Structure I
Amino acid sequence: MLDVDDLSSAQLATVLDRATALKSGRDLTRLPRTTLAMLFEKPSTRTRASFETGMTQLGGHAMFLGPEDIQLGHGEPLKDTARALSGYVDAIMARLFDHSDLEILAEYADVPVVNGLTDDAHPCQTLADLQTIREAFGGFEDVSVAWVGDGNNVARSFAVGCGLAGLDLTVATPEGYGLGEDCIERAAEAGGEPTLADSPKEAVADADVVYTDVWVSMGQEKLREEKLPAFEGYQLNEDLLADTDAKVMHCLPAHRGEEITDDVLESDRTLVWEQAENRMHAQKALLVELLE
């Protein structure tokens, strides 16, 4: 699963159903004597903690391999790492910078490969996002979602996931920071092309959920001064949300006072902590579906 549309709509529904059942305790499926290799080029709190704890709860084992532990970027071809790991583990989760490295890993590995994040996509976050929305509203029917901010990896996977789930999505991004035509086409092929709004105010007007993420992603720190002026008016604050009762989502970590204010993040609107917890449940469900 390199991006969310590696699942069909039916498979997505199966994973989300399984996630709900695992979370509630109705599903007691376990994966004993199963090992997940976790390859990390980028640091992470939620990705490592959710996958590692999830594998423990499933009765398996998660093996952390950080930048100093793996040969990625240190001489050994990635295809060799993929083939060697395939002889030791049952699945690989990789959190990398370059999406093409993930594709090489998947091509040469003989075990399932899961994208824990690349610069292009974050499908596991999308699974958690969709599970959170479904819990909050009892399903996806007649639910409208707005994305406000950077058309980054989280936004792109989420847009495609909304297409698969049948969610109505409106997107407001500054000029030059949109989703990209390829993402919009993939979302349409998945089942629903996002509506592109002219302003954040227009995007949130009829939304049940408003979602944002950081404006400067990990690895883009040198672009900070260049990017920030373009996002004036895109902050999720009480002024922007004054005329709506919409819930608020953020994949974390948040730059409080930048893309979202502290009072909004700490308000009754927020679904952020449910999102964070659901990373573990959704990923457990995905691993069970891949490995059971």
Structure II
Amino acid sequence: MVGVVTRNEPELSWSEFDRAFYEYKAASGRASEPTAEGINTLSCFADDATVRERPELAARTRDGDPATSDRSDLDRSYVCPTQESYRDGLLEMIEDAGRASGDVRLDDVGFSRSTYCHCDRCTRQFADSEYDEWGTWRAGVITDFLSAARDRVPGDLIVGLYPDPYPGHLYERAGIDLDAIESLVEEFVIPLYDTSYDTTYWLESIASGFADRLDTPTSVELYADVEIDPLLAATATVEPYAESVLYGYDASTARAALRRGRADDRDGVTHRSGDR
């Protein structure tokens, strides 16, 4: 099964794709109206616009440094997940998305990195909580958020994960306790983006690692704005481990690759991974 991830509504109905994801709320902060034509997708706590306009909402390190995209360890700005007004607004958007499309996908659901968040609110909430360990409290915050989101999604809840299947890494990095959230989620998506896919061994390592780690169906998302041959090689590499292969943000190239791959299959041509 193949799918597309796009911010262009006409591409949601292209016949080459079995499923389609619509970028309803982007990590840039841009938001649109939810659609009924595809699976509405929201970036949760990565939000450049909100942090730029309301810097007091940013997650912070122990030294008080905000989680902004100009930092070397971040590619986006992140809102603290305990910001109640932001969280409540996000849950309203999730409910609207579910009302429109049934299934909903959530990306960037955790803390930005292991060094966040130590704002005054997080420090106070941890001190007032039942938890003795900071990491356990962080994981509880994210699990509670996903539980609240699950209540608002009438169809499948789909969650994107940072592509690190090594045991404990998602817990330490983002506060994501896979054992705790797996019962809330019908599908996970692992984005494996590259601008060339010159090598593919790492794709197999990560995709197979998640396939072994999770009982829940897992899909792999590839970056489609690349040459067709390496995109086909990347697809062939991850297909054995993926519920579906999704193509992000260049539907035209993805469509051309699928057409060529299907034509080659009919002619008996096999695309190899091209590992180096």
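FYI, it's all coordinate maths here, none of it is from the lab. Treat the numbers as computed from the prediction; the structure is a model and nothing was measured. Cβ atoms are built from the backbone, for glycine too; each structure is taken alone.
Here are some notes:
- Set I, II, criterion distance in nm of label points 7 Å out along Cα→Cβ at positions 18 and 178: the highest-scoring structure is I.
- In terms of relative contact order in percent (Cα under 8 Å, 6 or more apart), the structure with the greatest value among I, II is I.
- Read-out semi-axes √(5λ) of the Cα gyration tensor in Å, for residues 50-193 alone, computed value 31, 19, 13, structure in I, II: I
- Identity of the structure behind 14.4 (criterion: mean count of other Cβ atoms within 10 Å over residues 162-169, calculated), options I, II: II
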